[in-house]
Structure I
Amino acid sequence: MKSKETMIEVNHLSHLYIDENGNDVRALDDVSLSIHRGEFVAIIGTNGSGKSTLAKHFNVLLQPTEGHVNVCGYDTLDGEHIWDIRQHVGMVFQNPDNQIVAAVVEEDVAFGPENLGVPSAEIRKRVDDALAAVNMTDYAEHGPHLLSGGQKQRIAIAGVLAMKPDCIVLDEPTAMLDPKGRIEVLETIHKLNKEEGITIVLITHFMEEAVTADRVVVMKNGVKLQEGSPREIFTQVDTLKGLGLDVPVAAEVAFKLTQQGVDIPQDIITNDELGNALINYYAKEAH
């Protein structure tokens with residue numbers, strides 16, 4: 001599914017705004033980044049790190065003060081192509097209630113294609129396909145207000161899917177959900193990435209979500225500090241803690257155990273890896 005074709009190219013992007021006191025604030029400072037077609041990229045950082053500001057440049061909710069963002073070959077500063085870009089890149093936000101506009105689930109999912117002028121028969125197919133993709137077919141005729149938070153967020157994702165995007169940017173989509181809802185949404189976006197080949201950009205402060213990505217980008221004070229595989233990033237326990245970030249529980253436990261002389265691998269980042277390492281360790285100790 002993944003390719004080296006660049007879908008989003010960020011070149012020396014800076015974004016300035018004026019705060020309530022009239023001061024210039026540099027929300028993004030000289031950020032460069034490439035996102036390839038079919039990738040699953042997680043962007044992490046504390047509040048105020050610039051991660052959401054960066055994400056909003058990907059479908060032209062914001063435009064660069066300095067530098068450029070190119071999406072599918074279109075420069076986001078070119079006003080003629082804003083809607084072309086938004087058809088390629090869909091956006092899902094933190095609060096699903098802010099994205100649901102209709103009183104019936106299937107009507108909500110149809111809202112986007114209807115506004116694009118898509119023919120009725122095609123809309124029906126898109127709605128059915130989108131609901132199937134997020135495992136919500138059985139709720140097509142329900143009222144969204146009757147759904148759980150996780151179900152509502154999956155409906156919001158279906159509404160974006162019905163627009164047929166190549167990429168979905170999700171800005172802290174699980175922040176308002178309980179653990180069950182978080183798992184539902186994360187499973188959904190992984191399915192879309194693996195089975196539909198949709199490029200995923202996930203803004204999150206849940207490290208257990210970021211650890212499942214292909215690549216992790218770390219932001220701090222508007223600057224891209226580093227990027228790498230989840231293993232490259234999350235084995236830097238002290239560094240991330242120093243930035244005010246959490247690390248996956250398994251990575252932190254493994255780090256503390258190795259510091260105390262327990263002979264387990266130092267690159268553990270998932271619960272399964274930690275469990276297997278401890279089983280092997282105690283099996284060796286028993287002999």
Structure II
Amino acid sequence: MSLLSEMRQGGRGYWLSAPALALYIGLLVLPLGLTLVLSFNVFDYQVGVKSDSYTLANYMAVVTDSYFYEIFLRTFWISALVTLLCVLIGVPEAYILRRMGTPWRSIFLILILTPLLISVVVRAFGWSLLLGADGLINQVIQFMGGRPVKLLYTPFAVVIALVHVMLPFMIIPVWTSLQKLDPTAEQAALSLGASQAKVMRLIVLPQVMPGVLSGSLIVFGLAASSFAIPGLLGGRRLKMVATVIYDQYLSELNWPMGATLAVALLLVNLLVMLSWNRMIEGRYKKTLGE
């Protein structure tokens with residue numbers, strides 16, 4: 001009877017998860033599958049997409065064309081730089097947030113999370129007002145006797161705006177890892193004569209590496225696939241993969257090439273993230289002596 005009841009409970013669990021599974025298949029698996037099929041279709045500028053013809057020419061163009069190589073290279077070095085800056089800013093900020101008292105911690109946590117309630121497009125327009133030729137930053141430079149600096153439509157504008165958008169996704173995982181850290185371990189190390197820098201390097205950082213890893217993966221993945229900020233702050237010349245996909249779909253109407261770039265971005269993104277995950281996990285286990 002107990003075995004039968006366990007089987008019934010297990011079957012009930014499968015039925016309860018069926019709506020979520022159907023939603024997952026309908027909104028993720030099926031569109032990805034259709035995009036993959038579309039990437040192999042032939043495109044003709046006179047007749048459009050030939051759904052009954054298939055080719056590998058789109059993937060060969062992505063691999064061999066130097067234009068796409070430059071786009072992917074720019075996308076990933078900007079994403080890597082954004083991730084590095086988020087780590088350098090987010091880890092100390094999360095540590096300071098953990099050391100704060102009760103009223104201030106809640107206030108600053110709200111300040112960190114509040115930007116997530118504002119549209120990325122609105123924030124991108126805000127940065128364009130700051131970085132434009134007549135923006136606030138150039139006005140301050142001119143007031144101090146300097147000459148205007150071209151900041152908008154440069155890699156600097158894209159990087160600084162992406163860091164602003166992605167920083168909460170780094171702070172929250174690191175702060176969550178710090179919540180599990182035993183403060184007595186830090187106090188014991190300090191009482192034995194270790195400096196604060198040594199405590200951070202040997203005790204705090206190894207234990208927050210899971211948070212840094214998860215935050216880095218989130219930030220890198222979102223930065224590599226971001227569209228609004230590169231499109232609004234990068235301009236027509238500073239292309240990233242997402243903006244090129246947009247152009248292929250809506251300007252060139254070359255849907256197979258847009259689908260090919262989307263699949264290639266997904267695969268390369270997964271490859272980079274899995275490699276980074278394995279490298280950081282290996283160092284983390286080595287640090288803990290596992």
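Throughout, read-outs are computed from the coordinates displayed, never taken from laboratory work. These figures come from a predicted structure and were not determined experimentally. Cβ atoms are built from the backbone, for glycine too; each structure is taken alone.
So distance in nm of label points 7 Å out along Cα→Cβ at positions 61 and 85, computed for just one structure, reads 1.3; which one of I, II is that? Considering all the candidates, the number was obtained from I.
Which one of I, II has semi-axes √(5λ) of the Cα gyration tensor in Å, as calculated from the coordinates, equal to 38, 33, 19? Value 38, 33, 19 for semi-axes √(5λ) of the Cα gyration tensor in Å corresponds to II out of I, II.
When distance in nm of label points 7 Å out along Cα→Cβ at positions 253 and 277 is calculated for each of structures I, II, structure II comes out greatest.
Which one of I, II has helix-only ellipticity at 222 nm (-39500 (n - 2.57) for each DSSP H run of 4 or more, over all residues; to 500), as calculated from the coordinates, equal to -11500? It was calculated from structure I.
Highest-scoring entry among I, II, by distance in nm of label points 7 Å out along Cα→Cβ at positions 149 and 213, is II. Look at relative contact order in percent (Cα under 8 Å, 6 or more apart) for each of I, II: the largest one is in II.
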